[in-house]
Structure I
Amino acid sequence: MLVKREDVRALIDVIHHSGKTVVTTNGCFDILHAGHVRYLEKTKSFADYLIVLLNSDKSIKSIKGPSRPINSENDRAEILSALRCVDYVVLFDENSPRDLLDEIKPDVYTKGADYTMETLPEADIMKKNGTRVEFIEFLEGRSTTKTIEKMQKA
């Protein structure tokens, strides 16, 4: 379910009030593949509710260039919401979810294992808010970029 950014803090308050926990992760999730699904399933295993912080079209264009995203933010949000492991999706326009993470203060935050606490851009926010960080290994050979490259060769 897509939740407006301005409503997510209240949602988390309700979840916490019921004694449940929240895990978040973020990303573009442009062309969903098995690596994304396994990553999201593992992320969900760390808490009762998974909220995916989804880069908006504007954000992706800024990060990856004018040819991306392939799929619109509304399509990406709908596809993510259809996964049983994803409870909520929140769009953000910035290149980084730092401000949103500081606002919502999840119990757990996941990132790919290509990061460490030393290289994680949001590490200071996580430490300040007492958020546990889990690093998840990627599924070898799966990426949106590789999928696009394969399609271009076909």
Structure II
Amino acid sequence: MIQLNYNVDEVAWKKNFPLFKKYIFKTVNETLRAVKISTPHNLNVSFFLTSNEKMKELNFKYRNKNKSTNVLSFPMKSNYEQNYYLGDIVLANQTLLEEANEIKMTKYDYLCKMTIHGMLHLLGFDHKTEKQHKIMTKFENLIFANIKCKS
């Protein structure tokens, strides 16, 4: 069973993305299916849906970058009692809307793309090298195509 937890600290999330739970849940499930990693029962992923201001603080604190970003991932990969905590994903409301508009993508499609990106980081993927970037991009595109086909 997959359990998703949501901490929404900005009211604009519910206004701008009223269906966020539906799209995030679908994306998490598709990402886990596509990557084919053996995931334990009682898998937990937490989402922190926040503002650009809070995202900027977190990005500075954990990555020493003094700017907002679209998504941050914090892998945990730990067991507690009978639960396996994969990690936390932070998403910034305004940045998602602005970037979706810039690339002419619907806001929910872009939410799915950034959720895929965050999930892949939690699952151990990265894009620090060209080789890593190619592998991660391949999975992102494959998963996104699968989600679009099922919409």
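Structures I, II were shown, and helix-only ellipticity at 222 nm (-39500 (n - 2.57) for each DSSP H run of 4 or more, over all residues; to 500) at -11500 was computed from I. Using relative contact order in percent (Cα under 8 Å, 6 or more apart) as the calculated read-out, with 29 as its value, let me know the right label among I, II. Considering all the candidates, the number was obtained from I. Highest-scoring entry among I, II, by mean count of other Cβ atoms within 10 Å over residues 52-59, is I.
A value of 2.6 for distance in nm of label points 7 Å out along Cα→Cβ at positions 28 and 124, calculated from one of I, II, originates in structure I.
Computed from the coordinates by the stated procedures, all read-outs in this text should not be read as laboratory data. Please read all numbers here as calculations on a predicted model, not as lab measurements. Cβ atoms are built from the backbone, for glycine too; each structure is taken alone.
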